[in-house]
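Below you'll find a set of structures to go through.
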Structure P
């Protein structure tokens with residue numbers, strides 16, 4: 001019952017609408033990322049590791065994992081399921097680590113890591129804003 005009251009009070013706010021747009025944008029970015037990894041797996045990549053059998057085992061593992069995970073994450077974010085956000089956080093942190101900390105095994109791509117971290121920080125800011133807005137809405141008496 002509390003959840004329904006909160007949803008009625010905060011569901012139509014501008015912050016909530018922007019949050020939905022942000023989540024949908026991140027879902028589209030994840031879908032594009034998934035397609036990118038699938039293109040690498042099927043050999044339509046113009047780099048040195050252009051075929052799956054030519055990739056080192058580290059790249060094979062990460063490409064397969066992200067090619068499967070990112071479209072699932074995109075689906076979960078698009079439908080605003082809680083598991084979508086959880087999987088997205090896991091894949092975003094994994095990508096940030098892969099392209100910075102473990103660059104010795106993969107490649108150094110700090111721009112992708114920075115985008116992932118920026119999206120995570122924006123997500124946290126939205127969640128804090130929505131939490132505070134909901135808290136204020138519950139404190140306001142219903143008329």
Structure Q
């Protein structure tokens with residue numbers, strides 16, 4: 001079998017060479033959040049995938065390994081917390097970043113207790129997303 005035959009296409013440089021092959025799953029039911037976050041992640045050099053339901057997220061998790069997962073707390077078909085055990089079992093190296101408009105101490109504590117690596121409140125900024133990625137070493 002022949003591979004890498006012929007010249008390789010030129011690619012545009014990305015901001016972080018380390019991020020070049022890092023895959024990030026975004027599970028959030030708000031289309032605007034998915035678009036905003038995936039655009040930002042792309043600019044930072046990551047490869048984002050979006051899912052808007054827990055079940056859709058499960059399907060993504062069963063077919064691909066991810067380096068990071070942005071997981072919304074409240075989704076139309078359940079709580080993001082319900083997906084944490086699946087992520088921890090099947091995606092052992094993935095970092096989980098919970099995102100939620102419910103940004104109280106109770107939510108943050110529960111996220112930490114159930115295995116989330118970081119918590120970002122909505123609305124978030126580019127800086128808060130970058131901080132989450134740096135803090136979780138993604």
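Per-structure values
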| read-out | value |
| --- | --- |
| Highest-scoring label, criterion being volume of the Cα convex hull per residue in Å³, among P, Q | Q |
| helix-only ellipticity at 222 nm (-39500 (n - 2.57) for each DSSP H run of 4 or more, over all residues; to 500) from the coordinates reads -10500; which among P, Q | Q |
| Among P, Q, structure where distance in nm of label points 7 Å out along Cα→Cβ at positions 65 and 81 as derived comes to 2.1 | P |
| Which of P, Q leads on relative contact order in percent (Cα under 8 Å, 6 or more apart), largest value | P |
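The numbers here are math on the coordinates, done by the rules we state, and not lab data. None of the values given here were measured: they were computed from a predicted structure. Cβ atoms are built from the backbone, for glycine too; each structure is taken alone.
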